[in-house]
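Listed next: structures, encoded as structure tokens.
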Structure P
């Protein structure tokens, strides 16, 4: 948003890759998340915790990018998909890196596809996240 509160003209950011973000999977936080969604905290890190360690740590980079010019008042988080190679364990540190897969505008609607790759400390894949953000003009 501009200083006046109105939307800025977005510069296409397709292909933009943001810096990697490390995230420690804290056992207490993962257990609390599990309880909140009605899962068994003793079963390990719930699959949907990827919303925290994957998308949750990378999307703020996109949203804070002045060139991306994402206007929250016009934003709809339309789709979300996670694919796991394996689930992380409590106490493990993972690294997530986000990338704008596409940024296109059609008929007053902007579609931003955002992908995140999450890896473990050895650099092995853990999770892949894909989100679609729809932004009205």
Structure Q
């Protein structure tokens, strides 16, 4: 057993040397590596979160821009419809005026025709009476 004491002492010295020379620096290096890796992962998560926030912001701006475009387009359509309606109304008024004027002209012509017929009706009646009476009286023409 005495012969085993130097081996045990040597083993204990070797284990202590391993702890100080290899295990300690290796553990510190692994800790640092894990911290850097976790830090990089955290940085990546933050970058992803920022990118998502920017994407949401851009999407909101895009929605606002589209809404503005639709609003402007709708306003232009309304203006076009109003202009078309105004033009139609003006055309209706002009057509109504022309119809009224044409009716007035027709009524004036009809009145003149009635006057002419009434004036010539008496003359025609006299001619008919003259033409019929001599025949009825037994006379000849």
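No value in this document is a laboratory result; all are computed from the given coordinates. Please read all numbers here as calculations on a predicted model, not as lab measurements. Cβ atoms are built from the backbone, for glycine too; each structure is taken alone.
Can you spot which of P, Q the value 3.8 was calculated from, given it is distance in nm of label points 7 Å out along Cα→Cβ at positions 82 and 106? Of the options listed, only Q reproduces it.
When distance in nm of label points 7 Å out along Cα→Cβ at positions 50 and 74 is calculated for each of structures P, Q, structure Q comes out greatest. Figure out for me which of the structures P, Q the number -34500 belongs to, where helix-only ellipticity at 222 nm (-39500 (n - 2.57) for each DSSP H run of 4 or more, over all residues; to 500) was derived from the coordinates. Derived from the structure labelled Q. When Kirkwood radius over Cα pairs in Å is worked out for each of P, Q, structure Q gives the greatest result. Once mean count of other Cβ atoms within 10 Å over residues 98-105 is calculated for all of P, Q, which comes out largest? When mean count of other Cβ atoms within 10 Å over residues 98-105 is calculated for P, Q, structure P comes out on top.
When distance in nm of label points 7 Å out along Cα→Cβ at positions 42 and 90 is compared over structures P, Q, which one is greatest? If we compare distance in nm of label points 7 Å out along Cα→Cβ at positions 42 and 90 over P, Q, the biggest value is for Q.
Tell me which structure, out of P, Q, gives 61 once percent of Cα pairs over 19 Å apart, for residues 66-121 alone is calculated. Label of the source structure: Q.
Consider the structures P, Q: one of them gives 0.45 for FRET efficiency 1/(1 + (r/R0)^6) of positions 34 and 58 (r between Cβ atoms, R0 = 35 Å, to 0.05) as calculated from the coordinates. Say which. It traces back to Q.
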